[in-house]
Structure 1
Amino acid sequence: MSVDQRYKKIHDSENFKELVKKRNNFSWMLSVVMLLAYYSFILIVAFYPEIFGKPVSEGSVTTYGIPIGLFIIILSFVLTGIYVFKTNREFDELTKKIIEESA
């Protein structure tokens, strides 16, 4: 079987279409979560700085903006971990099936 025929067989495979659809939907969902968190933070800082400018406790120099900003950074790592976990568990299995079918 030529390389072009194999690519066509993979491209026409139902498993391949399922993989592309699931991966795209999952990636977009995680992207939307991250973008909402990040841009919400930026918009609040820009238009309502007093919300994040309040000290966490009386006499503290740490404002609410610091832990919320750290939360957004940690969220990006957590979302990356979720993506890697799902990819290793589900998407790799579909990829193996697609490769086996095309051989």
Structure 2
Amino acid sequence: MKKNPELVFSFVQATLKGWQYVLDNPTKSQNFVFEYDSGLNVRHQEFMFIESLNYINPEKSVELGTMTKEKWQKLYNELESINEIEQSFNVEEMFTNEFIIKE
């Protein structure tokens, strides 16, 4: 991120543009998958697709892609509770929103 912030910015913006397209065009996006693998189980893919939409932008009031200290702290606490954190760290040092454009 420090060495090439322009590349990171471009990557994040392209990713967000793709996710926004999926949210705006769920049927078209779902059908796109079948163009590349017609052997997929349609019912299973439909279920997975619908469920994944809940994770793409669960908080509709928050800018797509935005991270918060609270989200990271919750994940950290959950991982710590099952002994998956080997070395403690400050969650505020683990994310940035600097590459998210807010309109």
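Read-outs: derived from the displayed coordinates by stated rules, not from any lab. In this text, all values refer to a predicted model and were calculated from it rather than measured experimentally. Cβ atoms are built from the backbone, for glycine too; each structure is taken alone.
Per-structure values
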{"quantity": "Which of 1, 2 leads on distance in nm of label points 7 Å out along Cα→Cβ at positions 55 and 87, largest value", "calculated": "1"}
{"quantity": "Top of 1, 2 by relative contact order in percent (Cα under 8 Å, 6 or more apart), largest first", "calculated": "1"}
{"quantity": "Which of 1, 2 yields 13, 28, 21, 16, 12, 7, 2, 0 [P(r) over Cα pairs in 10 Å bins from 0, in percent, calculated]", "calculated": "1"}
{"quantity": "Origin of the value -18500, where helix-only ellipticity at 222 nm (-39500 (n - 2.57) for each DSSP H run of 4 or more, over all residues; to 500) was derived from one of 1, 2", "calculated": "2"}
